[in-house]
Structure P
Amino acid sequence: MKPDTSDVVVIEQTEDNQRNLPIEETTIGNSIETPAHKQFFKITQLFGVEAPLLPPEKQMPLQDRSTKRQRLASLRKQENIEEIMVKTFAFCANKPIDKRPDLDWFNQYISLAENISNATMQDLWAKILAGELARPGLYSLKALKVFRDMSIVDAKLLAKACSLAVKDNSKKNIRIISGSYQQPGLFNFFNQERQQYINLSHFGLNYADILSLADNKLIFKQESESSMMKSGEVLNFYYNGEPLTLSSKKNNIALQFYKFTAIGAELANLIIDKPNKEFFSILKQQLTHHFNVVSSS
């Protein structure tokens, strides 16, 4: 039995798991071999498609090659899902498990997760399963299908977005605040402080990243805004676990933001709170033009 671990999953680039799948030692048919050729040949062996690179006399019959490729694929999937089960077992160590898990959901989960070989992504799939077993309905099948198509780069980008986002009390409405403004009027039309912007690109999230997140159905690419707020009206948020209260200083103030989709909000549960202190300081500073800002730091 493996020792207990926490729910912390650090998203970073890792090498894929070392495979124990059978790879036959042989030579490439082409007499000119570079290190790149040799590396590529090893990859083709892993997937059972190396035959065209071998001399004709060393090639297996086509039907045998097809059977071998299917066998290797099946072994790879089995190894992947077993590794995820081991990781899930560690995440479940101190959590209650619902007595009536959704077996249909579990079956779909297996079919989606069995192709995941990257160790860090396996950690996240294990965290999904542990979370679902503890709280059935936490992750929808739609969210799993989106996550299946995400790369490690996509996951790191989601983590970056979460590090800049605020949540409401339900934790289902997640926003990345991009600015605030006061509705133009006769007395403030030329006031340069009427509009305030948060430079998200300075903190590693540019508009191309926003579009990439939107392509993965994680956020809406169109900037949204709150309804016009009256003087004294209050908004309560949490920034990476830290309370943040905004009280409008004047009438006709609106908050601008990029909103997470429902799927994005589900998958944000995978990301641990990791506040960016510099961003939080700048965010509060910019918002003080239109709001009284209260936080615990």
Structure Q
Amino acid sequence: MQRQVNWKINIISSIESFLLSQWPEGLNDESSLGSISELAKNTLAYHLANAIEKEQIIEIFTIIANRILNEVTDSKKRKIYGKTLFGIREIQKIESWIQLNIETLNNVKDNRLLFQKLWPILLEHTKNNMFVKCSSQSSLLTLAYDWIEGKPFYEIFNNFISTGVKLVSRIQRRNYKLEHVVEICENAISYEGSVILGAVVEIIELLFPQEMVELIERVKILQKSVKYGLSSFTSINGYELGFADRVIAKEFSILMKTEKSKSREFLKVNENAFRTILLKYPILYSQIFESILET
């Protein structure tokens, strides 16, 4: 029963998120809800439905759009909410949490500690099964730290299972496998975590556009660390240049001691040193290097 309830809640949340992200300009009252029907008609679900189901889809979209109008009356806030990929219930929870914790977040200057302070909101809104069914939240935090620090998967896995953590289901407690840990890192921490932190950035910018400029930048940097699984500016720069492999980006960071705007120039000046590093990796990365040198 609870699973069915959660499933329906997730569907409503997904429709809310879709409508917020596609919200028509000028739609500020119930009299202009007709444009919502067009959004519904452009969905895959509508095209796959029979005639009765199509009417139901339009009705559901209209009801949810009406709810959005009633609950989020500020058009600017609707636009910001639409950037977050969350439904109303979730993004309002995130907004309330930020209002309660903004001073604590602003007083933290260390990225690792900032991540720790943001951890409760990541725990609450991450939905990945391998993450949610973990027996130990502290073990998950350790795993997340290892991921951000750029440690290889085998090391992250060994550190994780050494805590005695288990994958918990209704009928049993199982050991985690390496592929489970990879999924947590790439899907829960990297993808969902970066989406959640992106929402945090949007809400802080909405509520405190002038007062929290430094905090906003710190969370943006942390978001990149969480997304890529890298901690240093130089390794992140290497990743964003096109070397989308944590191991290579981290190795490049040892040599690439320069700011992002000068990274390409630095690669060209130190071409031979970087070519030597790339010799032990698949030829794809040498091709990426060539394309960077040509730009």
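Looking at FRET efficiency 1/(1 + (r/R0)^6) of positions 132 and 204 (r between Cβ atoms, R0 = 30 Å, to 0.05), point out which structure of P, Q has the largest value. By FRET efficiency 1/(1 + (r/R0)^6) of positions 132 and 204 (r between Cβ atoms, R0 = 30 Å, to 0.05), the leading structure of P, Q is Q.
Among candidates P, Q, the computation of helix-only ellipticity at 222 nm (-39500 (n - 2.57) for each DSSP H run of 4 or more, over all residues; to 500) that gave -12000 used structure P. Here mean count of other Cβ atoms within 10 Å over residues 84-91 was derived from just one of the structures P, Q, and that gives 20.8; the source is Q.
To test your reading of the models, identify which of P, Q gives 51, 32, 20 for Cα extents along the principal axes in Å, for residues 116-243 alone when calculated. Considering all the candidates, the number was obtained from Q. When relative contact order in percent (Cα under 8 Å, 6 or more apart) is calculated for each of structures P, Q, structure P gives the greatest result.
Given a computed value of 10.6 for mean count of other Cβ atoms within 10 Å over residues 44-51, which structure among P, Q does it belong to? Matching structure: Q.
Just so you know, all these numbers are worked out from the coordinates, no wet-lab data involved. Here the structure is a predicted model, which means the values were calculated and not measured. Cβ atoms are built from the backbone, for glycine too; each structure is taken alone.
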